[in-house]
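Multiple structures are listed underneath, in structure tokens.
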Structure I
Amino acid sequence: MPTAIKETTSIKLDKQAKESAKLIFKELGITMGDAFNMFLSQVNLHNGIPFEIKIPNSETKKAIKEARAGKNIADFSLDELS
């Protein structure tokens, strides 16, 4: 397999999201560049965004707003999810 030609690019990212993601990438043993290259490969493979993007309905928007406000949140164990 031929070696990919690398190109430097500049993009604007949400700083907090970037820093959080960098910690996850570090745990996975990959770089930010590796992660973006994986994303781009998946975009090409799927001929579009490789995950579903939806505008939440009103019920979901309400739940998100309440969760962000700390309302209607109950403790649960991971065992309860299986």
Structure II
Amino acid sequence: MPNLILYGTQGCHLCEVAEQLLAATLDLRAVSVEVIDIADDDLLVERYGVRIPVLAELKSGRELDWPFELVQLQNFVTACS
């Protein structure tokens, strides 16, 4: 089961859209998604501040930057499996 992290921040409209896409697309019984707010971590702000939302899979190191659509999301999750 892939363990994914969605990096974003509160009040980010694109982050909300990405969360909605993940919830509507992924089988959350087969994929774990943790949402992390980068605002509380200076290193995360430095790394992702202008790129959010970013979906990451830590085990492989893969990252998917916004904008991503359904097919890109599905391909990303499959590649991480």
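Just so it is clear, none of the values below were taken in a lab; they were calculated from the coordinates. Computed from a predicted structure; not experimentally measured. Cβ atoms are built from the backbone, for glycine too; each structure is taken alone.
Here are some notes:
- Winner on distance in nm of label points 7 Å out along Cα→Cβ at positions 13 and 29 once structures I, II are ranked, highest first: II
- Test item: mean projected area of the Cα convex hull in nm² calculated as 4.9, pick one of I, II: II
- At a computed -15500 (helix-only ellipticity at 222 nm (-39500 (n - 2.57) for each DSSP H run of 4 or more, over all residues; to 500)), which of I, II: I
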